[in-house]
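These are the structures in question, set out in turn.
What follows draws every value from the coordinates through simple rules; no lab data is involved. Quantities reported herein were computed from a predicted structural model and do not represent experimental measurements. Cβ atoms are built from the backbone, for glycine too; each structure is taken alone.
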Structure 1
Amino acid sequence: MNDEPILQVKNLSKTYIRGKIPVHALSDVSFNVNKGEFLSIIGPSGSGKSTFLSMIGLLDKPTKGSIFIEGAEVTKASESEAPRIRREKIGFVFQHFNLIPTLSALENVDIAMRFARVAKNKRKERAIELLTQMGLSDRMKHKPSELSGGEQQRVAIARSMANYPVIILADEPTGEVDTKTRNMIVDLLKGLSEKGQTILVVTHDMAVAERTSRMITMRDGKIESDRRL
């Protein structure tokens, strides 16, 4: 049995230069995440939450420090390697859904696998499976404009899972929906975690954070607290 953490963050720092002034967005951040954890990251605006998520998602490179996914360092990935790692290891869920408006729900999930060169019949089978799991079996042919905010976010969650990611990174996934829908989305994410999916959620909403299994609070680019719930 391999007890190594799914995600390891070691001494991660990120400094931006604004004019001639250095801005320390992240300062020496370190922690581990185990398989199946449902982890929330909270903190005020400017605390480093989004910068941190960008580092884990390989959308930006740290000034120093390392990130390991399944024991392999990903922070030194080349520009050609990074998209492959994102595609194979990381699922993304965004506040604004980021669905392609001209595609149906089924096609929005399918396209994530097309980039991974999954066979057409396998893509359709997987997309139907995931959308059914999300309670959208009767909405698969609908385009985003024909879906509610909650339905669009469920499509986005299905898309994030399409390539069997190691980690799902969710950036304010309930920011655009009402309270009832927020609770439903958290229920879905919590259920996925209970089945072994590792999920990191950045949120301003304490009602969301308090339902995760672990909460990290960031302030001024550093971890202020890290506690199990």
Structure 2
Amino acid sequence: MLLDVRNLQAGYGHAKVLFGISFDINEGEVVTLLGRNGMGKTTAIRTLCGLVKATSGEITFAGQRSENIAPHTIARLGMGLVPEGRQIFPNLSVRENLLMALIDRSWGAERWTFERVIDFFPRLGERRNNAGTQLSGGEQQMLAIGRALMTNPRLLVLDEATEGLAPVIREEIWTRLLELKKTGLSILVIDKELEALCKLADRHYVLEKGEIAWSGTTAQLQADPAVQATFLGI
């Protein structure tokens, strides 16, 4: 098992957001965190990455306990984050954004390099000398994903993978994520595009008010419209 989360609680100051959630991800698996806005999805990801302090519970990542260790240490263990809002460096070029993130490791798989990333996202190759501020929203999202891949992660974590993007760009992002899955990369993803997520993911966890309200496979989720209506507003 690559990631094992047990009874995780976290929040901000006196405001508790997560109330003992548990979930796991196996090597090579794609898993989603689903739920309406404000249910704790982003807080869960930020806690996994060490950006929010866990108040209780356990996180085991790549065989090591990782709750409340420094974010850079978690990144070195192999967790690559594509944050909500992209958060690229606006004054650096595409090339500089990518190269500054490079960690030369492979976990036994083909290594991600600058050349491989721009081959994977040809638009980034065309824009390699452009600053982050000169990119469209879709290009910035590609750059954020490419930057995470440059760390050669064991687990790629995407918070709102296609939020605010044009339909044609969303389709391209989903296509690229499917290609990443075929490489055996483990992925944890938050998004609202349920149809696309069901094509990509193996299993799903639904968060409701900081608790896991439902979990199951894609087939189980598609066969249960009550879950979709009750927790996802579909």
Review point. Out of 1, 2, which one gives 138 for volume of the Cα convex hull per residue in Å³ as computed from the coordinates?
Key: 1
Review point. Given a computed value of 2.7 for distance in nm of label points 7 Å out along Cα→Cβ at positions 38 and 62, which structure among 1, 2 does it belong to?
Key: 1
Review point. Thinking of 1, 2, which structure, once distance in nm of label points 7 Å out along Cα→Cβ at positions 54 and 70 is computed, gives back 2.7?
Key: 1
Check your understanding: In terms of distance in nm of label points 7 Å out along Cα→Cβ at positions 14 and 166, which of structures 1, 2 is highest?
Key -> 2
